[in-house]
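Just so it is clear, none of the values below were taken in a lab; they were calculated from the coordinates. Since we're looking at a predicted model, the values are computed, not measured. Cβ atoms are built from the backbone, for glycine too; each structure is taken alone.
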Structure I
Amino acid sequence: MDEINLSEIKSPADIRKMSLPELTKLAAEMRSALLEKLSAHGGHIGPNLGMVEAIIALHYVFDTPQDKVVFDVSHQTYPHKMLTGRMDAFTDPAKYDEVTGYTNPSESPYDLYSLGHTSSAVALAAGIAKARDLQGGKENVIAVIGDGSLSGGVAFEGLDYGATLGTNFIVVVNDNQMSIAENHGGIYADLRLLRHSNGTAEPNLFRAMGYGYRYVNYGNDLKSLIEMFRSVKDIDHPVVVHINTMKGMGLPAAEANKEEFHYGGPFDLKTGTPLHEDNPKDETEDYSDVFAKGMLRRMKENDKVVTITAATPGVLGFDPARRKEAGKQFIDVGIAEQSAVDVASGLAKGGMRPVVGFVSSFLQRAYDQFSQDIALNKQPATFVVFYGTMFGMNDETHLGFFDISLLSNIPNLLYLAPTCKEEFDSMLDWAVRQNELAVVIRTPGAIANANPAIELLDDYSTPKYDIVRQGENVALIGAGSMFAFMEHAADNLSSQGVNVTLINPRNLSTLDSAALDTLKDYKVVVTAEDGIVDGGYGQKVASYLGEAPVKVVNLGLPKQFLNRYDYSELQEKCGLTPEQIADIVLDALK
């Protein structure tokens, strides 16, 4: 058989003319191209390798984009992009960065949403199907969702509503027996029974909800997939197609270690070994390590302390060995951020000391639970925020810098911003000890820099700013990760004969009015935060000092969905380099 020329595939129409042997060859060549790119560039490895055949079959059978496909979370959509006009971004190294890692309507009419958070595809697709029905349309509507995403509450809500449509509505459940790490939740026993019985077991969650049900035991077999999708095309009622796939298929290291290869950087294609380590462990620590080591110590010292994650244990530094060491005191609720917050509230109510670790971009999914079930009810749970920074993930679906404005304005919720690992550890120790407040602690970036000279408190419940340097006329207030830039700006100004007051505020939700009162006669106060300015910490300071003659400058990020931005360019655009901060002060003094 002739080689398949991937560059000639511009749309799904080009594969609908192929025979099954040609499609099989196409799958092999697409997987090879994916491996070449992933090994050189990094990205979501296991999810994409496991879905090559299923996505080929979807586009082969269904008349996309007239038939509508909504991919949950988008972790598995590289093969979809390859077949929908973006092949060069996976075969030409010079074009690797021309597409995002997620579905994106600005790239293609085949992409219906920008999606990077889980569990929403079924509800979104149900809405599309209802719109079709109300307008007399006939196209197929398909939601593609992974088994890991089924633990999210909105997935159940979408399934619950979708079952009532009474018309064409197809849910493809990609079951690879994994979330980011292992799955957690009662639904997975049901899926396991269905796999082991070739789809015949009862009870069957999907049938119980009102869906027709079909099962494909080998979800990486093109012939089986094509036959199954043909059997449900144009169906007149809601149906679930449950496919059993291999996460990481085609890369032995990824098949053997599915958690490690869910997402990763460049690696050796033969061995799977990472090509480089960003910060070797013998030189630096990151906050994941600091957190995990500290929590293991606290859990051993106090059996009431528990650590909770919503399916991102690696972010918290809890690899399989540490999870085993923690035992029952480590809780993974699955991809269910709302449940993580409420389970923590219930544990606190029951006399335990829960500590929940969150990726900043994901905590917004549980805003109502933070407000109602934690803050309103004054439950003393502790939450640690990772990647809450402009220097973290920069896809528009994973931005982590909205958390300050979101959480610091909730009553009864104390938001703390340490500047170094000693302060982080001190705040976490206090938060776990105390029994009065809900506390959120924001890790200051990724690398855990030390500052042995920092002033630590025994009690962080009331605002008490750390006046690191005492100057006159000028004050620089740097929150969390921004403190280091303010410190460099203060050094810059000092070299020019301007002695400034340098402040670490520690607390982003409550102002130290006594400290701010001493600044009312200053000429300029500059605040800087690693978050959006609107509704952020700096505006609280500006509001408090509003009637004083002092000029207040708030530095931070714009209220925008930024996408794949350059970190240095954004920092400079926002005036957050030490040199720019110094210039702002000098201009104000003129």
Structure II
Amino acid sequence: MENFSLSTIDLVLMILYVVLVIWYGLKHAKQNSSEEYFLAGRNMIWPVVGISLFAANISSTTLIGLAGDAYDSGIAVYNYEWMAAVVLVFFAIFFLPFYLRSKVYTMPEFLERRYDARSRYYFSFVTLVGNVIIDTASGLYAGNLILKIIFPQLDSWMIIAMLSIAAAAYTIPGGLSSVVHTEVVQAILLIAGSIVLTVFCFVEIGGWDNMMEVLNQKFSSGTLKEAPEEMLSLVKPTTDPSMPWTGLLFGAPLLGFYFWANNQFMVQRVLSAKDLNHGRWGALFGGLLKLPVLFIMVFPGIAAIVLFSDIDLTFLNYMTTNSAGEEVICENLANCPNMTYPVLLFKLLPTGLLGLVLAGLLAAMSSSISATLNSASTLITMDFVQKINPNLTSKQLVRVGQISTVVLVVLAAAWAPQIEKFGSLFKYLQDILGLIAPPVVAVFILGLFWKRANAQGAFSSLMVGFAIAVFFVLSMTYDISPELNKIHFLHRAPIIMVICMAVQVFVSLATPKPSEEKTASYVWKKEMFTQETEELKGMSWYKNYRILSVLLLVITGIIVGIFW
């Protein structure tokens, strides 16, 4: 079998695109003040906010992860995507007003407003670690998967270094404004490329009916581990290794809430909105954009079962990790599902079109990495450096943010090669997120809806959550408790959150009430809903975020119901 390779036309298109993106990003650079650099001057309109949310989330990591997981275990991975729409509705209604009215730069800063500085520093540190080892590093790793196929003679570290430099080229000088504007262009190219690839998949297969016929034949012959009806169902039994229905019910919303409502990486885009309405519309638009992902990003993974389950990938000389943790050579898609998306690209797309779609894939990688770098540098600057030296000028804070970005990209590039040891890219992302998210979600939810929650309770909850996470990491590393290690991460996360909530409630009740200053502007009250109802009277239906929220939930329910 011949190596996957690019024509000169494809290569030129990719290089040209990278150059144009860097130029476009630098053109929209804003660094005159810290608010411009870190929050794009708080002047973004709703379409930009929504597309930016989508682009930052649907990175090359997600594309490769969705296709690979769909090939391996069916469309259940889409549950993370439609769940985002539900979470963003909740976020837009309850959390976003508090974030925007408080004029905070970071999510940890909001925790300090509601609780105290201890919670702020802890959450900022955890978010920084997550940005480096989850978001930025996984984006670099995914880009390396693609380029390693094209340039097998290059070492992974060289590819990761080049990707890092390209992503940082406009992020460091331009800040969030550069990041958001490039994300809009990249999202359009990414969606177009995904649609094109899906069309080519089903043309090659011969349509939906033919795909189902081949899948049934493979199941009957024993080459497919699940019946096609089960693979195309969003609901899995409790014993399912990818997404048991109990995990979908209790675990997936928790992880989604952390990612969309608490994570600096995503929320920073909504903080840049020009006002509350644009923030809400943008969040809901971002949720709407997540719904077509099933058809243009997940189904190609199913199509690959029909088209390329027998493909020989040993020529790539690519090493992966099996279920026993042993490093083995990538032989086919069965033992190397992360290669599903790259195989689809190189085997189906013609010259020229391949270059454009690959450019879209690298664009997705670039947008995700630049987004995480900017949010991480914001955390370092506003949550640590400014607190240590509050006398720094706005220009000096921008310089600190730029230096921080350089350091962070180096750390992420150093960690990226380690991700392959986790096997599935999605497994890596969800395992770590399942340990980080529960205590954070617990303190945010109790802080917003329970006036009695105090600083001591929140900090105790975070520390207990941290201790539990450390124990699970040690247990998984050294096999301390095999039975606990077997708990699915979607079951583990809600258990940890309940424990953390119980700790916060107990400690809060055992210690003095928080001051009125800590609760007056940061705890939801029924009067707020009543006041908003009056404000929304007379507003056109297409501007009323409540009506738009209901419509989004209805559309989501229809899609989920079809594949339930």
Among I, II, which structure scores highest (criterion: FRET efficiency 1/(1 + (r/R0)^6) of positions 15 and 151 (r between Cβ atoms, R0 = 35 Å, to 0.05)): II
At a computed -10000 (helix-only ellipticity at 222 nm (-39500 (n - 2.57) for each DSSP H run of 4 or more, over all residues; to 500)), which of I, II: I
Among I, II, structure where mean count of other Cβ atoms within 10 Å over residues 71-78 as derived comes to 27.9: I
Entry that produces 0.94 once Rg/Rh (Cα atoms, Kirkwood Rh), for residues 447-550 alone is calculated, selected from I, II: I
Per mean count of other Cβ atoms within 10 Å over residues 119-126, the highest-valued of structures I, II: I
Parent structure of the calculated result 52, 27, 22, given that Cα extents along the principal axes in Å, for residues 111-190 alone is the read-out and I, II the choices: II
Source structure (of I, II) for distance in nm of label points 7 Å out along Cα→Cβ at positions 127 and 399, computed value 1.9: I
Structure from which 5.8 was derived, distance in nm of label points 7 Å out along Cα→Cβ at positions 87 and 519, options I, II: I
Read-out Rg/Rh (Cα atoms, Kirkwood Rh), computed value 1.01, structure in I, II: I
Value 29, calculated as relative contact order in percent (Cα under 8 Å, 6 or more apart), assigned to which of I, II: II
